[in-house]
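Take a look at the structures listed below.
Values quoted throughout were computed directly from the atomic coordinates according to the rules given, and no laboratory measurement underlies them. Note that the structure is a prediction, hence the values are computed from the model and not measured. Cβ atoms are built from the backbone, for glycine too; each structure is taken alone.
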Structure 1
Amino acid sequence: MHDPGHESPDAEELRRQFEAMLAGLQPNELPTLLNQLSRTAADRFERPPSIRHRKEPLAETVVFRIRVDLDEARPPIWRRLDVRSDISLEDLHRVVQAAFGWLDYHLYRFALGGSPFDRRSELFLCPFDAQEGEEVGTPVAEVRLDETLHEQGDALRYVYDYGDSWELTLQVESVREASEDTPWARCVDGRRAAPPEDCGGITDAKSLAEVVDDPAHFDVDEVNAALSDPILSLVDTGIDARLGHLLYLVQPLDESGAVTASATRLAASSTIATGDQLEADLLPYLWFLRRARDEGFPLTSAGYLKPADVVAASKVLPTMKYFIGAKNREVQSTPVLHFRESLLRMGLLRKHKGRLLPTRVGTKLADDPQALADHLADRLLNQKMDGFTEDASLLMLFFAAASEPGDEMPLETIGALLTAYRWQGTDGRPIQKYDLYDLDNGIYEFLEAVSPPERGLRGVTLSPTAIEVARRAIHHR
């Protein structure tokens, strides 16, 4: 019942303003009134700051046994999961999706301290919500599970599909130590079939019987098969969160067969290039760093390498072996030019007073192939990139990392995936392999420079070092 005596001064003030604006109002003045009222209401009722509920990460990795209940379901629909504490909330979202048989078609969020739509809750936002910026919250990829849950009884709230509004409660039932071989997630029990996508938010057995064959059906083996999917299993290897998210999005595409096969190989991969192999394959980088560390490379007035240095560089750069044309002018020797420019982007060389000099980091790495490989792995993806360049770079390094020495870089496959996902050329055409040659972050130059020379059209037959550095790159963040 409406009780004016318990209204806040803000509400009373709004009512007085509304009554004053109504007095003597003409019909054509209604739009102005609505505009004024909406501005006043927005000013008065901005979202209050949420209370911080996020915790410090645990010192040791543990396994949480979590019961996940679909709120308001009658009879109860729930899953019992064992989940490592060191996974991100983005990965936890994928676990819940697999556990309930959903397909990640819709938006989602997590919350501490209340429901996912409570103004006082601390929110953890899916990538779309985080990018839109209309809600205050932290991206799910930046939050570990053990920053939200610590001990028995702790609870985390989750909502999936803001239309059907599936709200779930995740509560810790027990905590135990984790070992090195503890899987990232495993389903141990559950009850009843989950409602399917886009069925209108129904949770009662009678309504569910109209949209699922058997509302009582639950198969723990089916859930664990979904959790052992090769792409989801890569989470266990600590891959770059951006790559994990991209692979998850492209997996449903018709062109994704190669992704699943590569993910399977990558999950079982190990170190394949050390010592002498790195020294041999990284020769182009080491040659430039060692030659530059004394007095540097003198540059022409136009900023190019001198002819003698172009000739010398051509002898160590694989892409110049079958190059047709003059090898003494950098402006004409485009592989040398592109590789030299990539050294600046990688933070290894710098221009200073008409000379090309090593950076402080470049000087340190000139005699340390192992550290140089780590530096390249760190820099290949740790650059400012537009959306296409980032997606293309992630897929290129993923396929390189999943390869074996002597495999050819699958550029056509990568182009088809990028096209099917969301990208196209400037004229609306599908992405072609030549669109991947000239990404402005040095990845293709790197793959070419450390791999055997190719005759004819640009292609890369991957060396052990190309594969090794790619593996380090996608696990670096």
Structure 2
Amino acid sequence: MTGREFSYFVIFGEMRTGSNFLEENLNQFPDLRGHGELFNPHFIGGANKSEMFGITLESREADPGRLIELIRAENPDVVPGFRFFSDHDPRILARCLDDRDCAKVILTRNPLESYVSRKIAAATGQWRLTNLKRMKSASIRFEEKEFSDYLEQAKQFQNRLLHALQISGQTAFYINYDDILSLDVVNGLARFLGSEHRISSINKKLKKQNPATLQEKVENFDDIQAALVKMDFMNLGRTPNFEPRRGAGVPQFIACETAPLLFLPIKAGPVMAVRRWMAAHDGVAAGSLLKGFNQKSLRDWREAHVGHQCFTVLRHPLARAHVAYCDHIYANDKPAYSDLRAAVIKRYDVAAPIEGPGQAGYDLAAHKAAFIGFLRFLKANLALQTSVRVDPAWASQSAILQGSAEIALPGHIVHENDMGQAFDLIADLAGLSPNIPVVPEAETAPYPLSQIYDQRIESLCRDIYARDYQMFGFADWHPSRA
């Protein structure tokens, strides 16, 4: 096999996708050999087989990789392979996806056809057909929940394959059920696998089962049509998200030294109000709370505060964007933001006062125009269409929490306007006094959001932070539920 790119191959498929038929045709090539479902949890290679190459089910369980080594060593002039489905040994899936010596073949079929075919095979007990005289037929009932679960499992498997190939810089040979009868396609696949041969015809020993139409095979065909209308096959309802993934931000976590409270702050949220509430439980100033954690010191704190309450507080996306603008773009008192502020104002048509607060002519209308410009900048920035970093002050709250989830998952996700009631519950669960009030933060904006708010601004914000609105259930902004 000198000079070949791959030393073995895997056909990734599912039951009733035509993998048997495809493998039998690949076995026509003298230098290719498929060994069936080597890692099916119930057998080795094929139904009722419990041993291959001296490997039993028990020894395969202990060392599944040994089977791959044996098929590769069997004949140096042959590229061996096997079929692998989503419910096969996950250890082998990880190994094959990481292995560049493994050729990946991804076989797909219309999931509705696979689902119906699978149900008919289960009803008749006929999983392979070589003699048409022995063909069994049956009609089945479509079950919406069952099909939805089947579809979701198939999508997750395909997404895992795709993601693994993308992050490792590999490619696969994609083939659809409708193409496995194509002589040219099968010869092309063989060439991809490293075969030096071509076949002159497709082996049709295996017969197509259930050739009738779906209307004939499914008793409640009308239910299929009704169900499919509700299903999002292509993830068209998924909110596009180009925002970069964020780190956990452990140094920004805030904890009490005595009280078992751990806060995951979100910049441009009500952080100071939360810190004052936590400090009151510890009897210290807000500046004395613990912060600057690393993973070890955070682990030590957790071990010393068994039963601690971990929480975060969400601010309405529009109110938060307004705070981010006022604190970091309108204001000019933060040296760490001076370059970023200048870039946003000069390059992205955000008409904030370059000299900062107090600049002449910055009235209510100017504030509204500048904030709308900032929202337009955010839309481009979060879609990675600017050269400016996505700052934590305006990164989506969902992205921030997804980043911190690598280290800490909040037991409580609180909306800002619910802090009073929610914090009483958190205090009670932590064994603390529930009677410490939350003191709202003072308004720092030159003009309150209520004076510039309109539906146009709301729509802009919804477009930018669609995931936050959807994931956290935010309604349109209103002063009473900010």
(message) If distance in nm of label points 7 Å out along Cα→Cβ at positions 155 and 187 computes to 3.9, which of 1, 2 did it come from?
(response) 2
(message) By the measure FRET efficiency 1/(1 + (r/R0)^6) of positions 83 and 443 (r between Cβ atoms, R0 = 35 Å, to 0.05), tell me the structure among 1, 2 with the highest figure.
(response) 1
(message) Suppose distance in nm of label points 7 Å out along Cα→Cβ at positions 59 and 139 works out to 3.1; of 1, 2, which structure was it derived from?
(response) 1
(request) Given a value of -0.70, -1.38 for log10 I(q)/I(0) by the Debye sum over Cα atoms at q = 0.08, 0.17 Å⁻¹, for residues 123-386 alone, point me to the structure among 1, 2 it was derived from. (result) 2
(message) By the measure FRET efficiency 1/(1 + (r/R0)^6) of positions 67 and 219 (r between Cβ atoms, R0 = 35 Å, to 0.05), tell me the structure among 1, 2 with the highest figure.
(response) 1
